[in-house]
Structure I
Amino acid sequence: MTNCPLNAIIISKIKKQEASDKMAFVRTVKTTSKTGQSYEYVRVVESIWDKGKRKHKVITHLGNIETLRKDIKQIVNGLLQRVGEKPLVFADDARNTANMEYGASYIASFILEKLGLEELVKAMLRKKKVELDYGNWIKMMVVNKLSDQKSKLGIFEWLSGIWWPNHGFDERVLETPNEIGEEEKGKIRKKEVMKFYRGLDYLLEMKEEIENHLYWKFRDLFSMEVDLVFYDLTSSYFEGRGSEGFAKLGYSRDHEPGKPQVVIGLILCNGLPIGHEVL
């Protein structure tokens, strides 16, 4: 397009107008031949004042609109290139190769910021002299629970379709098995998933500070008066082995009396959670 004669003609003619403050624009003109055939032509014109009247002065003729239609994109980008501008990408030429969801992380980040939770967690981690970005991974688990609950390993699949810059993992955890192999990908994910589990350990250590912070934040935001609170209990039982040390046999709300379980208690005020315990 740099050697296109039409571009050269248009540029040379428009440059002659640069000394003035007049604005050029595109205009179409329809004509009818003697045979009754209609034609539409494109011109670049400008508005000028002549003896107190506004007139249109033709800068250049671009030709028949039907002829231009198939070349207009090249002409426009050729003109832009001539004047040192970047070419345009037209909507019908664009190709969408990947969709990344960002709504869930955006909304969750907004809520966490308003509640002051993100900064609180980061501050407590700094106090513990934690160097890795566990605050980011804790937030990631929270967003996943709010939007599309997955297991800790399953979060990696979820993350591959989420806009989350600086996720802090080995980049290979988000690659497809075809790129690195299923076995290699599994090994990397089993190593990286420990960041989630260690983040949960830190979160448990910060439980009382977080709940205390939320209690006062709710009082400020919602003018909450704690004159009456409610509690609710539920239980969750375990299949197989691995629950030794914290799960026990007891009354089962799930009608599974032979399986170890934990009891979860939630305290609410005006429908807002202000504390919980796992018993």
Structure II
Amino acid sequence: MDPRKEKYRKIFKGVQDEMSLLLLKETKKLEPLDVSIKASSSRASAINKLRIDMCEPLQLQQHKKKLLCVELAGSRSGREIIEALIAEESNNQSRLLFVEFGSFMGASSKRWSQVVDHIDVITVDPWIDDLSEYLSEIRVCPIRNSMVKGFSHDEYSQMIEDLKAMGIFYYVKTLLNDYKNILPIRGRSPYLLFQLHLRGIYPDIIYYDANKSGVDLRIALELFPFSILCGDDFMWKDENGQIPLQAALEEIQQIYGGKVDFLGQSWILRR
């Protein structure tokens, strides 16, 4: 990664972590939502209003070629336990609500949206970075290139060129446009969590592929104690060789209780 970009990333992450800690304190002042909202028609109405207010309208151009997307999940991602969770929880709801933080190119959103018929996926990502350089690096990285081995050289090169020409947000919006049960929203956790709480939208499942410090997970539990938390990066190590997400989940278990199930990089906090 470009050292200059890495420096900016660390600065922003530090500020964001401080803001998350302040927001965690503020959650104590909020009245809890009635969990029965999850099964009410009002949630469906609130989701439709969210689509109007926050899913930026897209004026589609005509694309003669099919857009491709990369799901950065290796053969040991363990995402089948998340799919099993969706199938299991869908038996308890007439329509399931799955909120995903960290969508990248939208491939995981497509995955979750197709596990069962009666599901809505709110997928949240800033979508502000130029991913073309990052994806080019992955292609030639001997450790990570297995995640993109399904693409031919020409396909991958064309995807990079399309990303450069369209920009990541327009690219993802175009790619997901035919999936009417996916709501792509530009934003970040925990700010979007507060927006959901304000609107009375109670998620059944909250999935994190973006936060490894644990503070945002605690905010989610404070705002939505009856939501199931799950995510990615269970085995991810930082530059010091530490595994921050496992440490964060251990702390959360001490405070809130529960048990963590995991498979590969995927995890589920059951309470």
Structure III
Amino acid sequence: MDFQVTRRSFLVGTGALLVAVSVPGLSSLADRWALPLSLRGNRRLDTWLRIDAGGTVTAFSGKVELGQGIRTALAQVVSDELDVTIDRLRMASVDTGRSPDEGRTAGSDSVADSGSALRHAAAQARRILLDNAGARLTVAPGELRVDDGVVHTPDGRSVSYWELLGDRGFDADLRPDVIVKAPAESRSVGTSLPRLDLPAKVFGEPAFIQDLRLPDMVHARVVRGGTVARQVPSGAEDTVRGMPGVVDVVRDGDFLAVVAGREEQAIAAAAALRE
């Protein structure tokens, strides 16, 4: 018997079969990748921001202030997004036990990476605080106005961020659906402010990692390039050991380095080995 099955008759006879496949964790993974780079491994809002009962807002970054001015730039970002003044903000020094892990501080990435992360975190914090304020004051969050951390209603009532949150944390994961402010709304970013790192520079204070001094600390310089290290005769090493401040010359196969009491002495000794 000649029997032909058309697509239409097959679907009519069997019904359309729809199979949905759910992959556990896929939605969470998509959310993670939709976040700014530095937030993907640091998803907790409390990792980035803290508001204490005294009215101080502390922002945390994993990028180190080396005198390049990032503390000021990052503070401006948080100030705009959270609607608080720079004077109310404190940029915490990097602490490996507390700060978000953002990898190295190099390549002009600090504002791009940490700035984007803090902007997003501050925007979400502001949304949480406005939702809480709206619930307390029985006003829609869209009708509220914020001035230096104080939330105002159209009829003159107010409540501050620190009254809403105090010393408690936000206890929230960062979400990708947060809407940040438009550039036209910026009041701090793009303006000239006194840089937070300048006083220490002007008065020669030990403020940056390169100013770190520990008891009995020594300095070292690596003589780069295995070929260079192999070509340095042992007699040259002995000569360098006699240079001012040199503590030792360290060789391990192709690795060659000098250790000295002062940084400039280590630099001079390493240069002598390259000659």
(request) Figure out for me which of the structures I, II, III the number 23.6 belongs to, where Kirkwood radius over Cα pairs in Å was derived from the coordinates. (result) III
(request) For the read-out helix-only ellipticity at 222 nm (-39500 (n - 2.57) for each DSSP H run of 4 or more, over all residues; to 500), a value of -14000 was computed from one structure; give its label from I, II, III. (result) II
(message) If you rank structures I, II, III by relative contact order in percent (Cα under 8 Å, 6 or more apart), which sits at the top with the largest value?
(response) II
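Since every read-out is calculated from the coordinates, none of them should be taken as a lab result. Predicted model, so just to flag it, every value in this text is computed and none were measured.
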